[in-house]
Structure 1
Amino acid sequence: MSERIRVLLVDDHQVVREGLRRMLELEPDIEVVGEAGDISKAISMVKSHLPDVVLMDIKMPNIDGIEATRLLRKAQPGCRVIMLTLYEEYVSEALQAGAAGYLLKDVKRGELSQAIRVALHGQVPFNAALAHKLVTKYTSVTEEGPDKETALTERQKGMVKLIASGANNGQIATELAVSETTVRREMHALYTKLGVASRARAVAEALKRKLV
């Protein structure tokens with residue numbers, strides 16, 4: 001069997017951590033390497049255990065999960081942080097802090113394990129209901145649009161919405177009826193226009209600027 005994905009659980013409620021551990025231990029390709037109930041311990045464990053993915057709650061004592069994501073990404077830049085929370089309203093802030101994805105705590109085991117897998121490949125995992133709300137909320141812009149230099153093309157807007165839904169390059173290509181080569185070229189142009197270097201940051205920046 002190939003090397004398993006190393007996961008660190010960060011939540012201040014022990015019962016939540018225990019439930020997540022039991023869920024993930026059923027997956028043959030995922031290994032829970034540690035748990036932390038506060039951010040200082042989480043940072044220490046990230047440095048010592050080198051997890052591939054951190055599942056992070058937002059409402060934490062002393063330092064919230066969004067600020068913790070910034071700190072963890074500095075401590076271990078290659079680590080992917082997926083927010084796992086009860087709250088829907090912090091998506092943009094979390095992605096701008098460096099989160100690789102955003103899930104709600106009612107997520108099913110299969111969705112959670114798949115989110116962990118796809119986050120390692122640069123996709124942006126959201127649960128389906130939240131992705132739909134994101135797209136619906138930010139599709140209509142009532143104020144004046146952005147200037148021509150920062151405005152997204154219709155294709156780029158479509159790409160941002162598909163990225164937010166968790167689509168990979170192949171799925172984006174199919175949905176937009178273009179080749180994967182075109183998707184990669186447009187993705188590079190999108191990153192350049194937004195001044196970002198990842199899918200998660202592209203979604204965050206587009207939402208922040210109300211470009212979609």
Structure 2
Amino acid sequence: MDKKIIVSPSILSADFAKLGEEIKSVKNVGAKWIHLDVMDGHFVPNITIGVPVVKSIRKITDLVLDTHLMIENPEKYIEAFAYAGSDILTFHYEACKDQNQIKEIIAQIKTLGKKAGISIKPKTEPEKIFPYIDSVDLVLVMTVEPGFGGQEFMHECAQKIPIIKQNAPNDLIIQVDGGINNLTSKICTSLGATSLVAGSYIYKSNDYKKSIESLIL
């Protein structure tokens with residue numbers, strides 16, 4: 001696997017009846033991260049996993065737990081998800097009321113010894129996160145409306161990637177999530193993305209190794 005591009009398989013599309021096995025399967029074919037989509041039914045119109053599931057996953061894998069909080073009031077849950085074993089905690093710009101709240105959440109994550117990420121929805125301009133770009137480890141660009149897996153890639157959202165890259169530190173991870181497959185992945189990486197989240201494309205395929213490799217080759 002290309003070390004420059006981090007593939008983060010999203011378990012949202014995995015078989016939850018055998019989740020431990022599904023996580024081990026992608027690890028065995030080269031995945032270093034696992035993407036955990038946390039949805040609360042308020043910030044997004046769907047409910048997925050919570051703290052107990054993350055804690056259980058932590059017990060059975062040493063992969064980086066890349067936790068994407070699609071929730072309201074993220075500051076109330078940062079500590080719980082950190083103690084559950086998340087390595088990266090990404091929250092949404094749109095879930096915050098002002099700059100102070102965003103800065104406090106980033107500081108909270110860092111104080112807990114975790115990497116901090118900030119995510120933007122399709123309608124949010126990338127310039128909105130520029131005040132925080134030097135203090136986060138990861139920026140997540142959503143190329144679908146967050147809330148459900150299997151949506152079609154929104155090409156116009158990918159144009160945010162070079163704008164962020166031009167204004168970001170060299171070590172910032174630029175992650176893209178939504179409609180990622182062997183074709184859209186090339187669009188994103190050519191524009192400067194360094195991490196790709198893929199759920200359906202990997203977990204609905206018959207060959208996890210081939211699917212993951214096709215995202216970066």
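Computing helix-only ellipticity at 222 nm (-39500 (n - 2.57) for each DSSP H run of 4 or more, over all residues; to 500) gives -9000 for which of 1, 2?
On the way: 1: -15000; 2: -9000.
Traced to structure 2.
Upon calculation of relative contact order in percent (Cα under 8 Å, 6 or more apart) from the atomic coordinates, which of the structures 1, 2 produces 16?
It must be structure 1, since only it matches.
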Working back from 0.98 (Rg/Rh (Cα atoms, Kirkwood Rh), computed), options 1, 2, answer is structure 1
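The numbers here are math on the coordinates, done by the rules we state, and not lab data. Bear in mind that the values here come from a model prediction, so they are computed numbers and not experimental data.
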